[in-house]
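What follows is calculated from the coordinates using simple rules that are stated; it is not laboratory data. This one's a predicted model, so the numbers in the text were calculated from it and none came from an experiment. Cβ atoms are built from the backbone, for glycine too; each structure is taken alone.
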Structure 1
Amino acid sequence: AEAFLGLEKGKSRTFDITFPEDFHIERFRGKTAAFTITLHEVKEEQLPLLDDEFAQSINADEFPTLQALRERIEADLRRTLEEAAENRFRTAAVDKLVEIATIEYPRILVEHEIDHLIRDATGNDRQQYLAYLQTIGRTEQEFRETWREAAETRVKRSLVLEKLAEAEGITVSAEEIEQELDSLVAPMGDDAERFRQMFATEEGVATIRRNLLSRKTLERLSALARGELQEEQA
């Protein structure tokens with residue numbers, strides 16, 4: 001961005017960039033390249049006035065005034081911060097449980113988790129994946145190793161939550177699955193039924209069940225960590 005400072009419309013400027021030694025494309029590491037830029041056009045963004053008319057342009061029914069819009073934004077931010085804080089607390093509680101637990105598991109679980117993480121990050125296209133590895137200058141095994149720590153953490157967290165669910169007798173009912181399906185397809189409008197059929201496959205229901213079980217178990221762990229269950233029982 002600094003290269004554009006002081007540059008006039010229609011003018012060009014050449015500058016050098018030296019790539020760091022740890023640059024993700026191996027053939028560029030430590031090398032210096034010359035770049036030439038030309039400024040074709042200068043635009044200035046004109047921001048709208050923050051008034052009732054602006055609020056109404058977003059949604060006149062929900063935000064008749066700017067104050068109504070401000071209150072919604074404030075509520076959304078507060079909810080986001082509260083959810084982030086709760087997620088951090090739950091993660092810390094799970095990690096503490098992992099720390100004190102004795103966990104044994106076959107290494108193949110970690111390999112499978114690495115597969116899942118890589119697939120989520122790069123997609124299912126094998127050729128694109130191999131092309132990406134070539135771009136970043138890493139072998140497949142080297143790339144897999146970068147995911148190993150995260151995969152091991154996920155496996156350990158999953159196993160301790162599974163054991164906690166068993167110990168606490170946490171289950172997921174068919175009614176809860178139906179309710180979750182309803183909430184998933186509700187925003188789809190006219191396409192709700194089509195999406196419901198997509199989610200209602202054997203694999204889809206199994207995924208919903210796992211997610212619900214994980215959510216309920218995390219809620220129970222959070223309550224246990226705060227001592228809320230003991231207070232209720234007392």
Structure 2
Amino acid sequence: MKEKSGKHCKTMADKELIFRQLFEPVSFTYTYVLADRGSEECPGVIIDPVDVTVERDLKVVAQLGITLLFGLNTHVHADHITGTGKLKKALPNLKSVLAKASNGRADVHVTPGEEIRFGQFTLEVRSTPGHTDGCLTYVLKKGEEILMGFTGDALLIRGCGRTDFQQGDSRTLYNSVHSQIFSLPDSTLLYPAHDYQGFTVTTVGEEKRFNPRLSLHIEDFCETMANLNLPYPKQIDAA
């Protein structure tokens with residue numbers, strides 16, 4: 001299958017990109033630190049920080065000499081408390097970023113098509129609602145070259161976010177993933193906000209073929225999601 005022309009995807013990270021995938025074991029949350037070592041002051045961002053691991057994240061950032069510009073959340077989380085508040089206390093110049101559609105508090109509210117820039121790199125904002133109204137996928141690019149995507153809870157590795165609370169809607173989620181994530185080149189690396197099976201990364205092509213939910217027809221997907229019978233998230237009221 002040919003990939004979309006005009007935009008190419010690297011399966012390996014750009015040599016000037018600092019990339020760290022960090023894990024919080026209680027909520028099974030991945031936090032990502034990205035920075036441009038090729039630009040002055042090594043500007044960077046952090047995606048989906050967790051309050052209980054902020055000290056760890058700050059240590060990594062300091063050790064690597066990163067100047068954090070933005071703290072981004074893919075959505076308003078139900079299973080943990082975001083770490084952007086604590087990060088802002090330690091780094092007063094850091095700006096928090098959240099979808100405008102989320103109605104959550106942030107310094108910067110973004111809409112689809114906007115870009116967050118750090119050095120030579122940008123994160124393109126794509127709207128992927130269905131788990132919540134304000135779910136975003138951030139697509140990392142250098143110029144027009146697609147490097148990877150951060151899918152939040154919309155698309156998990158061989159799974160997806162639940163749709164039975166917080167404005168969840170199965171049909172919306174299915175359409176979001178297929179139009180905004182599965183439209184990326186098949187070789188695009190994808191990194192979720194959570195994993196419960198020991199996986200760390202996937203690709204668009206893998207999920208199209210092997211995701212047991214999102215590879216279904218939309219009606220079968222909606223029926224599957226309606227019968228998951230999942231427990232109430234432990235930290236939803238605090239988060």
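Assuming -4500 is helix-only ellipticity at 222 nm (-39500 (n - 2.57) for each DSSP H run of 4 or more, over all residues; to 500) as calculated from a single structure, say which of 1, 2 it is. Answer by label: 2.
Each of 1, 2 could give percent of Cα pairs over 32 Å apart, but the derived value 55 comes from 1.
Here FRET efficiency 1/(1 + (r/R0)^6) of positions 23 and 199 (r between Cβ atoms, R0 = 35 Å, to 0.05) was calculated and came to 1.00; which of the structures 1, 2 was it taken from?
Clearly, the read-out refers to 2.
Given a computed value of 15 for relative contact order in percent (Cα under 8 Å, 6 or more apart), which structure among 1, 2 does it belong to? Computed on structure 1. When Kirkwood radius over Cα pairs in Å, for residues 151-222 alone is worked out for each of 1, 2, structure 1 gives the greatest result. For the set 1, 2, ranking by FRET efficiency 1/(1 + (r/R0)^6) of positions 31 and 119 (r between Cβ atoms, R0 = 25 Å, to 0.05) places 2 highest.
Computing FRET efficiency 1/(1 + (r/R0)^6) of positions 111 and 175 (r between Cβ atoms, R0 = 30 Å, to 0.05) for each of 1, 2, which one ends up highest?
Checked 1, 2; max of FRET efficiency 1/(1 + (r/R0)^6) of positions 111 and 175 (r between Cβ atoms, R0 = 30 Å, to 0.05) sits with 2.
When mean count of other Cβ atoms within 10 Å over residues 95-102 is calculated for each of 1, 2, the greatest value falls to 2. Here FRET efficiency 1/(1 + (r/R0)^6) of positions 71 and 167 (r between Cβ atoms, R0 = 25 Å, to 0.05) was derived from just one of the structures 1, 2, and that gives 0.05; the source is 1.
Given structures 1, 2, which gives the highest value for distance in nm of label points 7 Å out along Cα→Cβ at positions 183 and 215?
When distance in nm of label points 7 Å out along Cα→Cβ at positions 183 and 215 is computed for each of 1, 2, structure 2 gives the biggest number.
When mean count of other Cβ atoms within 10 Å over residues 15-22 is compared over structures 1, 2, which one is greatest? For this comparison of mean count of other Cβ atoms within 10 Å over residues 15-22, the top structure is 2.
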